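A.B. asks: Right after this note come the structures.
Read-outs: derived from the displayed coordinates by stated rules, not from any lab. This is a predicted model, so every value here is computed, not measured. Cβ atoms are built from the backbone, for glycine too; each structure is taken alone.
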Structure 1
Amino acid sequence: MANYRDPKTIYSPQDMITDVDVIFEDHDTVSIAKIKWNDSNVIGIRWNIALREWDDTDKMNGTKECLGLPISRGYPTWFILPDQILDKNSDIRKAIDSIKL
């Protein structure tokens with residue numbers, strides 16, 4: 001089984017993140033977290049295993065760690081969702097809320 005970085009331990013960039021509270025984690029796909037980013041509460045998302053890592057035998061057998069995406073300078077990071085996406089009145093938020101799962 002692929003070995004990937006525990007999302008609770010991803011604090012990069014270190015000068016921006018002070019708290020990570022994982023609210024969704026699926027080994028083979030994504031993690032989503034509430035993050036304290038530069039003293040603001042935000043939502044971050046990341047792929048646990050990057051597309052090209054699936055083709056790396058050492059990463060799939062657990063010999064090497066999967067870094068996922070995004071990464072910066074070889075360190076796993078979070079993609080921070082812009083405030084406009086989460087704003088209750090935004091068209092994007094309305095579209096997300098209308099999706100039937």
Structure 2
Amino acid sequence: MPKFLVRHRATVDMDGIADYIADSNPNMAIAFYDEAQTIFKLLGDAPKLGSKIDLIPTLEIRMFPMGKFKSYLVFYTVEKGVPNIIRVIHGRRDIEALFDDDMTLSG
């Protein structure tokens with residue numbers, strides 16, 4: 001069983017962030033992906049590490065800062081002990097609105 005799953009929407013988020021970072025520093029974009037893997041593995045080892053947040057009443061979503069890239073936040077659910085990474089978003093974005101727009105978190 002995998003230690004974590006990265007959903008399509010989170011991959012799209014990370015690709016967009018890495019592209020933005022790469023415009024000014026390609027090596028930092030690679031470091032962003034490396035840090036994401038480190039954080040995802042950490043969450044795989046301790047799925048309840050993140051803080052619970054109330055974004056969708058019917059779904060327990062957790063949030064965890066992205067380590068060295070602490071301006072970015074990892075949002076995930078835990079299913080059968082496995083973190084499902086659903087979004088990676090800059091902390092200054094309107095997070096509540098982003099989740100309102102994307103109520104289908106299974107993809």
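A.B. asks: Quick one: semi-axes √(5λ) of the Cα gyration tensor in Å came out at 27, 18, 10 when computed from one of 1, 2, so which one is it?
C.D. replies: The read-out was computed on structure 1.
A.B. asks: Same structure again: Which structure, out of 1, 2, was mean count of other Cβ atoms within 10 Å over residues 45-52 derived from, given a value of 17.2?
C.D. replies: Clearly, the read-out refers to 1.
A.B. asks: For relative contact order in percent (Cα under 8 Å, 6 or more apart), the calculated result is 25, so let me know which of 1, 2 that is.
C.D. replies: Matching structure: 1.
A.B. asks: Looking at structures 1, 2, which one was distance in nm of label points 7 Å out along Cα→Cβ at positions 5 and 53 calculated from, given that it came out as 0.8?
C.D. replies: The value was obtained from structure 1.
A.B. asks: Tell me which structure, out of 1, 2, gives 13.5 once mean count of other Cβ atoms within 10 Å over residues 13-20 is calculated.
C.D. replies: Derived from the structure labelled 1.
A.B. asks: Can I ask one more? Using percent of Cα pairs over 15 Å apart, for residues 29-68 alone as the calculated read-out, with 51 as its value, let me know the right label among 1, 2.
C.D. replies: 1
A.B. asks: One of 1, 2 was used to calculate helix-only ellipticity at 222 nm (-39500 (n - 2.57) for each DSSP H run of 4 or more, over all residues; to 500), giving -3000; which?
C.D. replies: Answer by label: 1.
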